[in-house]
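Listed below are the structures to be examined.
The numbers here are math on the coordinates, done by the rules we state, and not lab data. A quick note: this is a predicted structure, and the numbers were derived from the prediction, not measured. Cβ atoms are built from the backbone, for glycine too; each structure is taken alone.
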Structure P
Amino acid sequence: MFILTAVIGILLTLGSRKRLGLVIALVSLLCLYVFAMPFVSLRLLHGLEAQIPEASRSPDEAQAIVVLSGTIQHGDGDKVPDELGLLSLERIERAAEIAKAHNLPILVSGGEIGDSPISMAALMADTLQRDYGITARWQEDKSHTTFENAEYSAQILAQDNIHTVILVTQPWHMPRALWAFEHEGLDVIPMPTMRTYLQHPFDPGLFLPDSQALTDSFYALHEMLGLIYYKLYFGLLHG
């Protein structure tokens, strides 16, 4: 977005609105630099993760594990199949670890993404079986948003009278996911993947732009805005 607005600003400088274009271009480039700094992205992520409530209950109180889909690596539609992306793999690994430690069944949640011929739930179930020897008991394969993850998962779990679940996703995604699942009436024990580590000693490298930091800032801003939207739209209008 900031690249686009910077280009618009530069184009404006070529016309009659040079001052406005210069301001837009400079502000856009400054925002791009700020959000590309690890110092900023790490603190945005950490701010979200700080909203996760401290665990007050044992995982043994849960009746099931719900793991949400994340990213996907699209194949070519022919010889190269679709595979789970890194975020999804991290969630699956965490869910498998919990399942083996506490002997709990797993629900995988995620519909089809783009033109993929297979749902995220199916890909996750295949990975669980192939890599960890765990069979997912339920596959929720209709959802396309976090709120739908919660809505459709709750419907499936209700059929087996399950109301207390361990929820697995990235820690920066957990506040929005936790809100959505609790909105559906589920009792949730959050158990995210690895949390963000803040480097306290001064490191000049934290202030140098980095592509991963820009991606992390995008995730953080997306979650902040998404949580506000959920609370306003689903909380007030559908509360």
Structure Q
Amino acid sequence: MIRVVVVDDQDVIRWGLRAFLDPAEDIVVVGEARSGVEAVKVARQQSADVVLLDVHLPGSDGLAATRELTASPGRHHVDVVVVTTTGEHACAAFDAGAVGFLLKDAPQEEVVTALRTVARGDGWVSPSVARDVIDELTRRRPRHATEACTGQRPAASVLTDREVEIVRALGQGMSNAEIGQALHLVPGTVKCHLTRISAKIGTRDRVQTVVWAFTHGVLPLPSPRPGR
């Protein structure tokens, strides 16, 4: 069962998200909160697996709450999925430690799918804002990062060739089992590789590892939108 805390300062938004999630047999809303401070408290009290929260909250904002929730070790750690009105804060949310990003007009099926995806250890970005995320990563990317895709990987030199293969597979959305099958490794070995990769490059989860890979040239980016 996926234990979820819903966080928004508007009652109608919290009610709507709860209504979206109630029919799912594998998801249960265990608490609600109106602020970032309250979100951290409720998530820990209820042993939440995932927190759905808005970026704009009274008091401590959603990004500050995300950093606190995702930085907590052991049983206090939860996954955070940001739910907001526009895609402009997507990269900031992932920088803060979120593993998912949804828009408030997302359909019920997408919200449920996103929670299930995050709960099994993967990340989620609403398709409608994915292009904005790619454009932001393009702007962040160092000029020399393009060399990383030609066999000269100055930014990724800390990674072995095998680790680069795994990161590239991760960027394609593969699960540990799929990566193992593609690279002829058992899933446990893939998990160990990912743990070492995160330690080397200073990321906390799969989403941050993929973001790092895009910005450092380990993964190629599509051409930015015209005029961007």
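Observations
- Among P, Q, structure where relative contact order in percent (Cα under 8 Å, 6 or more apart) as derived comes to 25: P
- For 0.8 (distance in nm of label points 7 Å out along Cα→Cβ at positions 108 and 124, calculated) the corresponding structure among P, Q: P
- When FRET efficiency 1/(1 + (r/R0)^6) of positions 92 and 204 (r between Cβ atoms, R0 = 41 Å, to 0.05) is calculated for each of structures P, Q, structure Q comes out greatest.
- Identity of the structure behind 18.2 (criterion: Kirkwood radius over Cα pairs in Å, calculated), options P, Q: Q
- When FRET efficiency 1/(1 + (r/R0)^6) of positions 44 and 172 (r between Cβ atoms, R0 = 35 Å, to 0.05) is calculated for each of structures P, Q, structure P comes out greatest.
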